[in-house]
Structure 1
Amino acid sequence: MVCAQLDQTIETLLPEYMQNWVNEHAAKFKRFGLKDADAKRLALLPLRATLPDIAAISSSTECDMGKAADAFYRVTETFQIGRLEHLALQLDTDDYFDGLAQQRALDTIYSARNAITVAALTANQSEPKVAIDDWIDRNKTRIARVKTRISELTGGGNLTVSRLTVAAGLLTDLVG
């Protein structure tokens, strides 16, 4: 029920860069002949996969869904989770175990995002931007180090499953 409610309002909760992404993809689907509503619904599909995580964050922090979603997407943007996910999904994982390791690393990244969001909202029940900014300020030295290291690991187009796994572990260390 909660996810169904959020599903109806997800587009209004997205940060501007994600709304732009959705609009670009919807326009592409419309060029293939889909009606506006169908194109938009299809473009939003990947983002709907985040609804259970947002609902869990809302439940564990006792924040309303809008606040949890706002904080979730702020953490996603701050730590460039979308970029990491995109790079990870571009990896060649012909080997069965590489594919398992890739998925495990992505799961770790998603768990770290959720844990960071919960930590920020739990420590500061104000508006999501303030809560996230406050959490980042309190952890700025560690965050700077982690962001630099992740950039080194993922830059230059040479991401591997092992580098992705290390990057995922670094994000987890921020809340560990």
Structure 2
Amino acid sequence: MHFLRRLDKIWTFIEEHIIAILLMIMTSITFWGVITRFILNDASPWAEEAARYLSIWAAFIGASLGVKKGAHIGVEAFVMILPVKIKQYIEIIINIICIGFCSAVAYIGYDYLFKLLATGQLSPAMRIPIVWAYAAVPIGCFFMTLRYIMLIIEQVTFLIKGIVPAETQSMETEGEIVNG
């Protein structure tokens, strides 16, 4: 478990910094695009495309970070009224379903990447292999799959040791306040 926490910490650090760098570059390119279009009256054809691709990469890497931080949307109204033990089992089942979905998207995405790579298609403005833009989807989903696996390992460990995660305790307290 110690190794997993250390790996998670390093991975989170890398993801956060990659996202920050991508967003800074994207902002700079967008700013450059505005300057060239409205001040120099000569739009940079590559600026919008580059900003779009950077945004896609930031979103998919950010989605992996969202798994770690519990930032993805979910319907919790039903789960909140259940006992703590059952909540823990349901969270594990939900994460297994998420692993299945993310794995499927990653697999289909990788398959599509190889087909796209064979075509040699280039992006319209920057003339780079379009596969670089599309690669964000399977790579991001692969990272999300790994995050969900790490989350399940943590949840099963808590369940075996009888530990109630802090977020489950706070939901239980809220439920008692509402119901009590």
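Values in this text are rule-based calculations from the coordinates and carry no lab data. The structure displayed is predicted, hence computed values, not measured ones. Cβ atoms are built from the backbone, for glycine too; each structure is taken alone.
Given a computed value of 5.9 for distance in nm of label points 7 Å out along Cα→Cβ at positions 46 and 86, which structure among 1, 2 does it belong to? The read-out comes from structure 2. In terms of FRET efficiency 1/(1 + (r/R0)^6) of positions 14 and 142 (r between Cβ atoms, R0 = 30 Å, to 0.05), the structure with the greatest value among 1, 2 is 2. Given structures 1, 2, which gives the highest value for relative contact order in percent (Cα under 8 Å, 6 or more apart)? Ranking 1, 2 on relative contact order in percent (Cα under 8 Å, 6 or more apart), first place is 2.
Here distance in nm of label points 7 Å out along Cα→Cβ at positions 62 and 150 was calculated and came to 3.0; which of the structures 1, 2 was it taken from? It must be structure 1, since only it matches. Suppose mean count of other Cβ atoms within 10 Å over residues 30-37 works out to 10.9; of 1, 2, which structure was it derived from? Answer by label: 1. Looking across 1, 2, the calculation of Cα Rg over 2.2 N^0.38 Å that yields 1.33 traces back to 2. One of 1, 2 was used to compute distance in nm of label points 7 Å out along Cα→Cβ at positions 110 and 126, and the result was 2.4. Which label is that? For distance in nm of label points 7 Å out along Cα→Cβ at positions 110 and 126, the value 2.4 is produced by structure 2.
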